[in-house]
Structure formats: structure tokens, C-alpha cells
1. For distance in nm of label points 7 Å out along Cα→Cβ at positions 44 and 60, which of the structures I, II scores highest?
2. Output the label of whichever structure in I, II has the greatest value of relative contact order in percent (Cα under 8 Å, 6 or more apart).
3. If Cα Rg over 2.2 N^0.38 Å, for residues 36-91 alone comes out at 0.98 when worked out from the coordinates, which of I, II was used?
Structure I
């Protein structure tokens, strides 16, 4: 495992490439996936590879995907494609360990994180 900026945030370093991610998609999604930019494909693969019971930051996903200052791009990909590609969007939080979403979406993210055994304060900070 590779540790990032936070001792308790861990993103498992694997060799899951976007080709590996693509292999598990339905034929319809494969056709759409093929039209995405390479960096978007890599972001999807990195997010898909975040293990159950762990969380990481938008920044670290971007770094693992080969981006410098890629946190916003990761957020855009998550916003637009997480449901379609069944990504574990709830495992991605801000670099300061807070949930970025507000309202009902933030509450749902906290609920999903807690179901995986991750402690989340009432203010949305991961412990």
C-alpha cells in the first residue's frame, strides 16, 4: 500500500489500468468508454480500485491517475460518470478529510462510509 498525505488515508497501489477496468464493462458501456479521453479513463479506473472500507482524496485520485492538481477534474468525472460506471463515489473526500457534498447527498455519503466501517463525525469529517 502507498500512503498519501494522511496516515489513515490509503490508496492501494495496483496496476489496474483503464483497459482492465474496461474489460468488466457491458458491451454498451465499453462503446461509450472507448470515446472518453485517456485521462478520464484512468480516473475511472483509479476510483474503481479504491478498496472497501477505505477512503482517499480527490487530490490523491488525480495524482494516481497522473495529474498534477487534478482534484477538480476528478470531481467532474465523479459527478458526471460515477452512477453510470457504478463507481464507489462515496470513498472520495476532500484532502482535509471532509465530505465535499452538502445536504442529502452529503448525508448519504456519510451513511455509506459508516456502513463500510469508516468513522464520520456529524460535521462530515472522517476520523
Structure II
């Protein structure tokens, strides 16, 4: 996400030390989802492909969810006290998948082109 959000600190994930992460979209913010789906729309106008590959497998590459307590809070607020940060991530991936489907596109989320994960809640 670096080139798309490097000038959008409002959409960058912030770690527990207050540092912005320009390579990570803050998946807990509604504005981030709106921005991400606007990219699908923008690229759909240029490329006639029938699929969208979101590269989700790289989201926490070189880091871990523990540095971003807001992701756990989002998950627990949405799914209850037993939710994990991964539930928030899967929620975002599944919402993107659903959105891509409304645009007549299939969605893959990993390096193997695997389908999106199944919700755990």
C-alpha cells in the first residue's frame, strides 16, 4: 500500500508508540475501506480483468498484531471479547471480497491466489 497511502497519514496504521506505518492501511477505519474500494473502482475503469488480487498475505509481514492494539479493540467491539486481531483482518478481507463481487470481480488474497479466508465468527 506504500505508494497509495504514503501521502495519506490519516489512513496509515499507527503502532502503539504512535508511529505511522505507511505500508499498512488502518483496517479499523471506515475511511480506509472506502479508500481501498475506490482503488478497485479506479483500476476497474482501466483494466478489464475479472479478478482483484489484494495481496493480503503481506499485511503484517515483518511485524505483528500486538503492536496495534486498536485492531484487537475493533475485533472485540465487533465480534465480542473472544475475538482476535486476525478476526478484524479477515473481516476486512471479506468485506473487500464482497465489494469486488458487486463489481463482477472475483477476489484473491494471497500469493497463491487463494480465495479469501472464511470468517471465524
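Nothing in this text is a laboratory measurement; each read-out follows from the coordinates by a stated rule. All values reported here derive from a predicted model rather than from experimental measurement. Cβ atoms are built from the backbone, for glycine too; each structure is taken alone.
1. On the way: I: 2.4; II: 3.0.
Once distance in nm of label points 7 Å out along Cα→Cβ at positions 44 and 60 is worked out for each structure, II has the highest.
2. Working: I: 20; II: 24.
Top value of relative contact order in percent (Cα under 8 Å, 6 or more apart) goes to structure II.
3. Details: I: 0.98; II: 1.46.
So the calculation was done on I.
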